Structure I
Amino acid sequence: MDLLDKGGGEIRASFFNQAADKYLDILEVGKCYVLTKGSVKVANRQYNQCNHRYELIFDKDALVAPAANDIEIKTMQFNFTDLRALQSKSLPATVALCGVVVSFKPLFSFKSRDGKDLIKREVTVADDTATSIDITLWGERAQLPDATFEGKPLVAIKSVIVKEWNGGRAGSLLQDGLLEFKPTGVEAERILKWWSNGGSSTSFSAMSISGRLGGTARKAKDASLADIRRVSESLPENSDIYTVIARLCYVATTKQGQRQPLCYSACSAPREGTQLLCNKRVDESGRCPVCGSIGKGVARLFVRFKFVDFADSIWATTFHEGAESILGKSGQEILDLEKHSGSDGTEVDEFLKQRYYLGVPHQLTFRAKTDTYQNETRCNISCIGARPVSLAEHGKQLLSEIHQMLGAPAA
């Protein structure tokens, strides 16, 4: 357990053997107690993420007595890290975050490698630094109703472990962590004010790269769109991954003169024996022709984007997670916009025009592989990931390249 006193000090305490059995049903979160006959030792950082040099140990001689509630003692202590500062922290790092849940994914059940049944849900949280991060919730927290995460709620999350994932950074709420909705305090008030004063329409710099890139994103080769075009005109023996800094310049909304939707209704059932969702197109009744499940489909983006950089431009099919980042809207929001826009798609076109060339450029992850379709072999280029570029980090990278060109030491 973590203990908090009226001075704001926080320390980890562990109960063993007889003490654990004796006080398990007595101790309650948020209540005050007097604890005596414990021992003190240096904190073991491998298991103790509490920000204190020492930790307490209580064994068979421990005494715990209820005390009157003290209004000077908080029920929870948060030492928040803003998401922009988190980008430069050494990993892995355990932090407390405060932000708005800007999107969330459906509940997902799967088996671990050792056969355990696990349940998780991924949420994307953004704060007033215009930065977002994906956080995985587990167990009971993941099973909270979808309605709990709807409406862009403000949350405070304690004990989030952040690691490198897919070439970006992503978090996971530890078992002893805390998820609090509608938190109060200075940070919460500041973020709510930012959100209501225009933050809700901000284009976020995504710290996490969504999608099932596995370890390939770390091996991605830096390239330009001219390089991607040259690759597309070849037949690579192996599937290669490239990263390109580029901007969106056009979206294909018609094919052979017919209006094309930007999203489709996808099956959300998990594939058997994997952590992946089926994601195949379902029919009007919600039935998946591949896995046979029947249910409400989820809106999933599948869009042809034209990207441009300093060297060239190229068309590429862009999958759901990357398309959401580029368009700045979820699949469901795009579907709602298409329904409201009608058959001529006027509102959709006006929205898309606002995304062309504007905002920050994106770091795009392209996959190039050789496919055979209708007896024709060709190179298939697809965009499998996208995130807004951190202008500060990109500027440092460009400056370093200039110093290398000039043969001068980097600043």
Structure II
Amino acid sequence: MTKITETEIKKLKPETRITDEVIKGFVARCLPSGEVTFGYAYTNKATGKRKYITIGLHGNVTVERARELAAKYSNEVAGREDPAARLKATAVRSANTVDHVLDKYLENREREKARSVIAIRGNLLKHVRPVLGTKVIYELERDDIMRMLDAIGEHHHRMPGIIYAYLRAAFNFWMLRDSKFKSPIIKGMVKENTKLRTRVLKPDEIADLWRVLDDMPTHYAACVKVLFLTACRRNEVAYMHTDEIDGSTWRIPAERFKTKVAHEVPLIPAIRKLLPKKIKNGYVFGCASHRHHLAAGAAPLKSLGNFKEDIDATIALMRRREHRKPMAPWTYHDLRRTARTMLAELGISDEIAERLLGHSNGKIAETYNHHRYLAEKTAALTKLADHVERITTPHRTNAPRLRVVGG
């Protein structure tokens, strides 16, 4: 034995070692590469097992620092502690950040082919990860989450409730897999918004929408129009893929539909003309190489929320110029409600209208009735498209071209 010093380290040859004479278990080893690494070896007094802690490479760690750490570990062993187990627990604890938990939660959602995983991923990336992502979950406090939700609420009315629901689900998922973690999420952190939306766009508002869409980027404008003419949900249309189209029928797979049942939508001519002329394999609204040219792409359509802001700003500018009242706030989902209302006004039966929207008819009906209602759906969507054409055509004829805000 000899004391580990800079002088003694320089004498080491590859695959040789020095065991320190002062601190029992403190060693310096010369690797085959010629580099020297420090370590501490000891016996766990409770189990009798030999353990080894790597302190670090010489150069990254000085002899003095290595000796300090070895002395610390030696004192812990003398006190019947297990420094290797403590270091491992600390490493595991530090690795379990909010980002890590969210990653594992999203991986699980993807394996389950969850319909909303893309929206969840995007909202967590935008609102949660920049604020809490690097925080260790065991150190996460309720007030950390409340401060984040309050900040989100200053700019987004409904988003705090959405983020609250996402985090509650993610943390519940992790509690089942980590007995040491207790979710800081509790009921009442976000005021429940129980008010049902009843917004239905008026004919002049639909006409204004169509008018501004005619002068906006084609892939986004087409997506919004198809959203209305199919009465489908936002992401169902935005993530439409060529694999889901069979002739004149668009079949939304069960994993992408809210009711978890595949939904078929007839692609009537009015809808078909909004799709790419030559559809190749890809997301139908995913890519546009030119402002007024639509082509299927490798990635789904994104930033529909930002596009909605451009639509609203352009409509507001148009109405101010024409000395008309501002248009009342609306959402993409209001288009679905508006389409359903129009179907009733056009005399479409509730059964067909509800099937167009993909609403469940009950377990018994779904078990015994396997009629696809494609002819009935086609007739209903054709009536809806013709009605929209009547509403929008007079307002679009000879209308001046608009300056698109954000376009």
Structure III
Amino acid sequence: MRVLHVVPSLALSFGGPSQAMVGIAQVLSDRGVDCDVAACLGSEQAAVALRARPRVDGRGAVVVHCFTPSVRPYTLSIGLARWLIANVRRYDLVHVHGLFAFPPVFAAFIALCVRRPYVIRPFGVLNRYGLTRRRPWAKRISLALVEKPLLRRADQIHYTAEAERAQAEDSGVRGCSTVLPLGVAELAPGDRHLVANRFPILRKAFVLVTIGRLDPIKNLEALIDAMAILAAAGSPARLLVCGEGKPDYQNRLFARAAAGPARDSIIWAGDVRGAMKASALAIADVFVQPTFSENFGNSVVEAMAAGKPVVVTEGVPMHDLIKRRGAGVVCGTDAPSLAAAMQSCIAGEIDLARAGAAGRRIVQQHFSLDALGDGLVALYRRLAIAQGAPSA
């Protein structure tokens, strides 16, 4: 089977969607699926593209097709458009990731035109937060005229959580759908000393860690204010913030932290990957994700895989599972709620070891890469059989 995946970007700064695409390509390759990935790439994406390298051991091949955006806001690429028109019919199935961007929308349209089955993974943009932020009037028009017709005619809409499907349906989206959670690769055990040597203040502190893009959707303003509440009350906790964002937004966050009582309690680590990312999780006593909205929550799952208890908001789709299984604390998105949730961990009201073990079990049972690969292959085979194409 030959499957084409189309995603707006594989930039590491694109966050979870890029990481997820790499994992998807790898698990499909391991199962003998020839998996091509088409995306608009720039210089910083080379590392991701290299990780999705062609296989030479008899497994499925992974090939990355790189294109340059002609227009940035919508990721419009003339080169990608020409390539899709010429090549989509060569694939048994097309799986697109995202909406309100040219690469996935045009790929789905071409698949429809040439009668190839296609799957759409919205990756969270159909939830309430996503539809009401960043040019909501344009999204309403586009959703009515472009995305909804494509979603209705899709062979399958791929949601990664029941909460994502429920919010999409609340927005009037209808179509054949399935819920298939993404999977994450468990990181190698980290050496906490890598981060401790860089930031000695963390050596004897109670360490809270958050990892992800510095973006307004992540609600870091409330997290900074929550740390100010804790610091004003004399808490010894320290917050390690790992990630980067647009310079002007980063500077606003830095200024907000520096202006309050948390100025000495928040450490900005910048972008962390590989061994440094594993080290940040190793030194964490608790992982915090204060987001307004996530389509999946890669960083939360990685933290649970590392055996860390988590503090999350209801914007994390698996928050019900975390609460039900005792893997951490679920709280509101406002600063007082975040501060109270973190303080319950700091004060020992939560059994951190037990919560961490519960999180690890959740990942093993629900969010493994093997489960993702098996689920995708089963989905593709069903669609191929329905289309009358080979299902091997």
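Some observations on this one:
- Source structure (of I, II, III) for distance in nm of label points 7 Å out along Cα→Cβ at positions 98 and 370, computed value 5.6: I
- At a computed 28, 57, 15, 0 (P(r) over Cα pairs in 20 Å bins from 0, in percent), which of I, II, III: III
- Between structures I, II, III, the calculation of mean count of other Cβ atoms within 10 Å over residues 26-33 yields its largest number for III.
Since every read-out is calculated from the coordinates, none of them should be taken as a lab result. All of these numbers come straight from a predicted model, not from anything done at the bench. Cβ atoms are built from the backbone, for glycine too; each structure is taken alone.
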